[in-house]
1. One of 1, 2 was used to compute distance in nm of label points 7 Å out along Cα→Cβ at positions 22 and 118, and the result was 2.8. Which label is that?
2. Among the shown structures 1, 2, from which was the value -0.43, -0.50 of log10 I(q)/I(0) by the Debye sum over Cα atoms at q = 0.12, 0.13 Å⁻¹ calculated?
3. Out of 1, 2, which structure matches 23 when relative contact order in percent (Cα under 8 Å, 6 or more apart) is calculated?
4. Rank structures 1, 2 by mean count of other Cβ atoms within 10 Å over residues 70-77 and report only the one at the top, that is, the highest.
5. FRET efficiency 1/(1 + (r/R0)^6) of positions 14 and 46 (r between Cβ atoms, R0 = 35 Å, to 0.05) computed as 0.75: which structure among 1, 2?
6. With helix-only ellipticity at 222 nm (-39500 (n - 2.57) for each DSSP H run of 4 or more, over all residues; to 500) coming out at -23500, pick the structure among 1, 2 it was computed from.
7. Can you tell which of 1, 2 yields 2.8 when distance in nm of label points 7 Å out along Cα→Cβ at positions 30 and 78 is derived from it?
8. Comparing percent of Cα pairs over 19 Å apart, for residues 6-85 alone across 1, 2, which is largest?
Structure 1
Amino acid sequence: MQKTKRSARELALNILYQIDGAGLPPDEALRVALEQSVLDQAVKEHAQLLVRGTIERVKEIDRRLARLSPDWPLERQAAVDRNILRLAVYEIDNMDSVPNVVAINEAIELAKKFSTAESGRFINGVLGAYLRQFVEVDGG
């Protein structure tokens, strides 16, 4: 299941990047990515859940993330990093089956694989601040 979730996160990140970076409509980005993917159905279904959930909550997620990095606004962040953060915050807030530390570690791994050498530290710092400011205060 671990490999399934990791593969789903990678596929979800790709789709979120297409929506954010290339401006594709969410339904089209999902349809194309899922049709072209050779991954098994469980991976596709989990990726679709992650993408739809993240997109449904993106305004709230972005508002919270913006409060955590005022010196590095979302529009200045690399699109990959911005979408890794969005995906991780969605998991932290909505996926009870995923421990917060796992969501953060997976986000760091995505950054190492798909972004710059410095992105892992940036992602870790923002998500750590997210936990301190929004999760622990809310009782999570």
Structure 2
Amino acid sequence: MERLFAGRDIDLSAVMRRLEAVAAECGLPFAPRTMTYNSRRAQEAGKWAESMGKGDEFHMAVFKACFAEGLNIAQVPVLVEIAASVGLEGVEEVLSRATFQQAVDDDWSYSRRCEIVAAPTFMVQGRRAVGAQPYNVLEKLVSGASL
């Protein structure tokens, strides 16, 4: 993580403390991280899980694996285990054939067109809130009130 953010004006310790606090406030599992992993394969597997009617379950399992357990979600065996945990089999074939590569490429293109540069980014009718936000900020975003 330190190499990833090197040269940027970011206090990584403060960011991690904020993430931990928000996760605790929301009752979400979160463990301090020193590494981040390429999520491309997980995104493709997520598109597949969505097509199988298991998108929410899969995404939550990936979140837990990455943010609570510190697992490398770029590794196919990790994704196989995650998929199995939500009752899905066959993710290896989906990834080897790049079945959902175009769908993820399309999502990334859409994100660039919308000038999304961070996750999460919440958008409602051209307005946005970037980063983990408290409920009242999201409520204002949805209602049209001033942020």
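Just so you know, all these numbers are worked out from the coordinates, no wet-lab data involved. Note that the structure is a prediction, hence the values are computed from the model and not measured. Cβ atoms are built from the backbone, for glycine too; each structure is taken alone.
1. Clearly, the read-out refers to 1.
2. 1
3. Values: 1: 23; 2: 18.
Value 23 for relative contact order in percent (Cα under 8 Å, 6 or more apart) corresponds to 1 out of 1, 2.
4. Structure 2 gives the largest value of mean count of other Cβ atoms within 10 Å over residues 70-77 among 1, 2.
5. Checking each candidate, the match is 2.
6. Checking each candidate, the match is 1.
7. Among 1, 2, the structure yielding 2.8 for distance in nm of label points 7 Å out along Cα→Cβ at positions 30 and 78 is 1.
8. On the way: 1: 35; 2: 43.
The structure with the largest value is 2.
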